[in-house]
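Asks: Dropping the structures in below, format is structure tokens.
What follows is calculated from the coordinates using simple rules that are stated; it is not laboratory data. Computed from a prediction, not measured in an experiment: that's the story for all the values here. Cβ atoms are built from the backbone, for glycine too; each structure is taken alone.
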Structure I
């Protein structure tokens, strides 16, 4: 499954209800791999008033992490656009297992 293909979009729409607010995080896993993961933000605060505690839940088991962006996604296209942008910017640091 590739970022943005039909299967990916179908899976995205099964897992998220739009509109939603999403935090994208860069995480380092115990096995040395890195990846970009996202979490839906349940807090009702304005985006500019969010605290790290509101977006960190997905990174608790990670030895290293960084919040890359927090956005309001009105549609799956907003999510896809941000995911592609982050993969372009941070692609050099993404590392899969056995690579």
Structure II
């Protein structure tokens, strides 16, 4: 099992602040029951504020790229990021970050 931490940052704006706030309010028990995460053996341990920090575990036999794709797909769905960004007038939304494999 790989223990990973993703740290994400974006330029301060209302949309990013809302995404960050909503992410910290997600029910991890519900999120971890998502079929995509379960099938790919991804387990979210914590979501923290400051910048957006997601701590998760993934199986060694699943590539990190595949795990990240699945993790972000589920988070986009749960956080309704597409609809939030469609309603905003932000022309560019750039998120930077890094990954720790612990």
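Asks: Tell me which structure, out of I, II, gives 2, 12, 24, 25, 19, 11, 5, 1, 0 once P(r) over Cα pairs in 5 Å bins from 0, in percent is calculated.
Replies: Label of the source structure: II.
Asks: Let me ask another. So if we calculate relative contact order in percent (Cα under 8 Å, 6 or more apart) for every structure here (I, II), which label has the highest result?
Replies: Once relative contact order in percent (Cα under 8 Å, 6 or more apart) is tallied for I, II, the winner is II.
Asks: One of I, II was used to compute distance in nm of label points 7 Å out along Cα→Cβ at positions 16 and 40, and the answer was 1.0. Which one was it?
Replies: Source structure for this number: I.
Asks: A value of -12000 was computed for helix-only ellipticity at 222 nm (-39500 (n - 2.57) for each DSSP H run of 4 or more, over all residues; to 500); which of I, II is the source structure?
Replies: II
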